[in-house]
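Pasting the structures in now, so scroll down.
Just so it is clear, none of the values below were taken in a lab; they were calculated from the coordinates. Since the model is a prediction, treat every value here as computed from it, not as a measurement. Cβ atoms are built from the backbone, for glycine too; each structure is taken alone.
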Structure P
């Protein structure tokens, strides 16, 4: 099975220096870029999935206008602490700097946020869902979010050895641009993963 994990486009909130919410909409410049994107034109997809966040749905609709988008409610972005609601990205970054060592703790959460273990459960659910609902010959697109993509990547690479250390020391520093995608293949029988490309715009 071939899977394209795609990060959503850039939002107006992000451009304005604000933290994004699940209702953040795409910026007009990003809308134009996504409309003009030709990466997937020569590929026939069996299914296109999207997170239920507005920016992901908008991205999926722009990239795949001929397909019906199936929304999955468990492939959303990391749920942050509620104390960060309404803050600027700079203020949010300052908060995380004071709590940086806590990302090594698998069960650590703060003010309603997800822990490492929580998001790993969702990442595993995404992988299992795709394996259980598709055949080896299928091609699917999953429009989702940067942090979840990193955890999915970590689980596919390290499998049962995936840990907060792998995330914090390696994947945390992998910058996935808006609109970037990971193109890979998973064999349903052997569970072997072949990474075809990382297209990071």
Structure Q
């Protein structure tokens, strides 16, 4: 379900996959889910300004349970964006959520800053930086998944030297580090289950 006008954008999607769902063609990442996603944004568009074209808040929510009503994950992401000339958009967002992975519940938080611009007709740029907490899905052998500090940077530069030629240069940087005082005891010889101080 969706609705759009000159100021408001709203979209709501519900996905239901049964536990025994099996597909011989294609790829289904998660059976046994009931996933409800919602997005809403409002943009003020001042008619007297030639520099500030639009600005406003947004909210993105996700709720995911299995068919036995066990919570799998949820997230809420409020944000704010500013639109400037030449398709230049600056946005900030904060996400808070929960994820059940390998029988362990993780409470996650992150902030994100992004910039997109087509300042020249032959050049596009998109940059995103995020920082927060994320699970370590691939810990060392014998160690349960644990929450770590996450930093992510991505940058895309697109060149269009000719109308039918496009060149993309993409850069990714991802870092997941152990949080201070929360190193899993399995990683420290002789350590107990108490947090490290």
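Comparing structures P, Q by distance in nm of label points 7 Å out along Cα→Cβ at positions 106 and 122, which one has the largest value?
Details: P: 1.9; Q: 4.4.
Between P, Q, the highest calculated value is found for Q.
May I pose another question? Given that mean projected area of the Cα convex hull in nm², for residues 10-57 alone, derived from a single structure, equals 5.5, which label among P, Q identifies that structure? Write out the running numbers ahead of the final one.
Working: P: 3.8; Q: 5.5.
So the calculation was done on Q.
With mean count of other Cβ atoms within 10 Å over residues 90-97 coming out at 15.6, pick the structure among P, Q it was computed from. Present the calculation step by step, with values, prior to reporting the outcome.
Values: P: 12.2; Q: 15.6.
Answer by label: Q.
To which of P, Q does the computed value 21.3, 68 (Rg and Dmax of the Cα atoms in Å) belong?
Working: P: 16.6, 46; Q: 21.3, 68.
Derived from Q, not from the others.
Further question: Out of P, Q, which one gives -10000 for helix-only ellipticity at 222 nm (-39500 (n - 2.57) for each DSSP H run of 4 or more, over all residues; to 500) as computed from the coordinates? It would help to have the intermediate numbers written out before the result.
On the way: P: -10000; Q: 0.
Only structure P yields this read-out.
Something else: For structures P, Q, calculate Rg/Rh (Cα atoms, Kirkwood Rh), for residues 50-153 alone and state which one comes out highest. Spell out each step's value before the answer.
On the way: P: 1.02; Q: 1.11.
Once Rg/Rh (Cα atoms, Kirkwood Rh), for residues 50-153 alone is worked out for each structure, Q has the highest.
A value of 17.9, 57 was derived for Rg and Dmax of the Cα atoms in Å, for residues 2-81 alone; which structure in P, Q was it taken from? Present the calculation step by step, with values, prior to reporting the outcome.
Values: P: 12.8, 41; Q: 17.9, 57.
Going through each structure in turn, the value belongs to Q.
If we compute relative contact order in percent (Cα under 8 Å, 6 or more apart) for structures P, Q, which one ends up with the highest value? Could you put the intermediate results ahead of the total?
Values: P: 31; Q: 10.
Top value of relative contact order in percent (Cα under 8 Å, 6 or more apart), among P, Q, belongs to structure P.
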